[in-house]
Structure 1
Amino acid sequence: MLETPAERAALQRLLEESNDAAGPHMAEIITPERRLNAEEICARLQGMRLLAVATTTADGRPLVGPVDGYFLHGSFYFSAGRESVKMRHLAVRSPVSAMHLPGEELSVVVHGTAELFDIHDRVGDELRQAMLDHYLPTSGAAFETWLNDTDALGARIEASRMFTFHMVEAGT
């Protein structure tokens, strides 16, 4: 885990504030025993996690698409080509929502704004390393060559709300 104690504490505050602001329907479903705390989230979101990321068009239509997400320092990060629809949307409209939903037993939903950066800048070092850690074992050196040559942007989601859900076993 890369998260410092201060980052985990900030994440825990975000989770608590988000749950306090949840509507009655969500609060009825995501009861306290079905929530993950900051420590649990950081442990469960190691490595690459597929995210569905939603942006909006200029006329307000939502568009959602998959990205390889990485949870680093208590925030979701992802990258895509500079000219991708997703990154073009975020360059002019930073509000974003994302969801990690590997199955009905777990979900992590985040709403906030995207902070974009060049994947080759120093700020992108940890995201690049996370990507290399995930893809080098399966794709080999060709992935690093591709990554070095790609014209990509990275994005960090500055969360204003985060909700977690995990299914608890009956009787526990």
Structure 2
Amino acid sequence: MQSPATLRLCQADYSNPAHTDVLLALLDAYARDPAGGGEPLSDFAKANLAGALRARTTLFSVLAFDESAGSLPVGLVNCVEGFSTFACKPLVNVHDVVVIASHRGQGVAEKMLDLVAQIAAQRGACKLTLEVLSGNASAIKLYRRIGFENYQLDPAMGQAQFMQKWLPE
């Protein structure tokens, strides 16, 4: 695995239009990918996401740029701070991990997740959590290699399953 020699990472500044433009473009590209559902972001999300991110102090994002390619945006991780009642500490859920196709397999996601872990530790978080589709073998391999495991408490009770229920608008 070879990483871009001039990869630059930063925590996104949601009040910086250049950062939110990059975030929206990368998130839209991810949403259009089969791993992201295969549909573009809605017009509502495109119009309102930057303001919604600014309004929530429990959110943060990491951006990656390839400086050798003219500061090309190549990666994004969106995170949501939650709370572990068992640990009585914050936790950070890695909500979206995006790496553009040309830069996959080059260590971009691993470097972004390292920065996420540093930011989470600064926030006093006890752990990182994430969801991944079972068919995304390359992502699962990466997550396991860097220390993520399937969630369980008592092995006799099995592993946690991620579920969802949409609410009426």
Structure 3
Amino acid sequence: MSGNITLVGFSGAGKSVLGKKISAATGKDFVDLDTAIEERFRTSVELLFAKYGEYGFRKCEAQVLREALAMDNRVVATGGGAPCSLEAMQHINSHSTSIFLELPEDVLFRNLRTSRKRRPLTDNMTDTQLREYIHATLEKRLPYYNMAHFALHSDNGDFQVSKALELLG
């Protein structure tokens, strides 16, 4: 299987976990976009957000996404907001096969609430604020996520590598 694979979906959907498994199964290099951003700019995602705000961070993110997809045979796990512009999804779809990891809001809430990973957009939210954020943000992002070549749905957050590979042919 040649070419790139890009995983898109909401924060906490499991893109990095599944991406590593797909990488191992296919022999493709794995790129976690947040990690690549931190390496490229030599600072944390959290500090980039603090210094430049969301708009500035998204510009950095778009640059690193383009760099990641300029190489071949990679599995790229994007951040939740990375594909959320027409330009970003068009670039993703023209340089890779994209898969939207789709989860119910309750599962996203559970994953974000119990995650040890720092997430600038959701840190320090109450449960009520987090649920409202997930609902409102998912509504805005779904049109972009739905532009992916494939959607992989899970009711419980357990995405199977075999199902992803089946989609990819």
Origin of the value 0.95, where FRET efficiency 1/(1 + (r/R0)^6) of positions 65 and 153 (r between Cβ atoms, R0 = 25 Å, to 0.05) was derived from one of 1, 2, 3: 1
Given a value of 19 for relative contact order in percent (Cα under 8 Å, 6 or more apart), point me to the structure among 1, 2, 3 it was derived from. 2
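Bear in mind that the values in this text are calculations on the coordinates, not laboratory data. Keep in mind that what you see is a predicted model, and the values were worked out from it rather than measured. Cβ atoms are built from the backbone, for glycine too; each structure is taken alone.
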